[in-house]
Structure I
């Protein structure tokens, strides 16, 4: 939960109410549900960091045995090496996290049902 984004805000919200281990399990479950929806609907993650994704995909291509492109024009993964790009993406995720926190700020806990 070190990377800014809505999942980190969710983790901190649950950790404040319960405990960190409970929040970790709740966040893992939420992540599993998000992944299931992405796979079944064939959609990409809404809050993806484009430069980081390109860098990871290129790393996977190289690990799978795809030829290196040394001496050729740089691809989209090269922009991740620019600190300004990385910081801009982290700042964008920080804004998304803050928007999530504002969104759930006025939610109220459900009252516990009375035993019959």
Structure II
């Protein structure tokens, strides 16, 4: 909110990028509704990213869904996300590393 206020004072619009999951998307939707200088939300719903499972409907039965080009602000209490805790309990931990960009000299470049 502080960055949004500073940005508004300098006529800069807010444009959050790529929330990776329903909880972050819901928090961003609430943020967008709370600041006057919100511009766009770069979303993860492109066909190239849908296979990643960030919006798994079994794991998150209630979550923000695009209606055309708009995420509606939830009317109920909380963020508007429900988690299937039984499914979470059944899952096993899987170690995962994000892809790393390696240079020819062997050094690693972070995203």
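Quick check for you: by mean count of other Cβ atoms within 10 Å over residues 28-35, which of I, II is greatest?
Across I, II, mean count of other Cβ atoms within 10 Å over residues 28-35 peaks for II.
For the read-out FRET efficiency 1/(1 + (r/R0)^6) of positions 36 and 68 (r between Cβ atoms, R0 = 30 Å, to 0.05), a value of 0.30 was computed from one structure; give its label from I, II.
Label of the originating structure: I.
Ranked on mean count of other Cβ atoms within 10 Å over residues 60-67, which label among I, II comes first with the largest value?
Values: I: 9.5; II: 16.2.
Once mean count of other Cβ atoms within 10 Å over residues 60-67 is tallied for I, II, the winner is II.
When Cα Rg over 2.2 N^0.38 Å is computed for each of I, II, which one produces 1.42?
I
Who wins on relative contact order in percent (Cα under 8 Å, 6 or more apart) among I, II, i.e. which is largest?
On the way: I: 34; II: 22.
Largest calculated value belongs to I.
Quick check: -20500 is what I get for helix-only ellipticity at 222 nm (-39500 (n - 2.57) for each DSSP H run of 4 or more, over all residues; to 500), calculated from one of I, II. Which structure matches?
Details: I: -20500; II: -7000.
Only one of I, II returns -20500 for helix-only ellipticity at 222 nm (-39500 (n - 2.57) for each DSSP H run of 4 or more, over all residues; to 500), namely I.
Values in this text are rule-based calculations from the coordinates and carry no lab data. Please read all numbers here as calculations on a predicted model, not as lab measurements. Cβ atoms are built from the backbone, for glycine too; each structure is taken alone.
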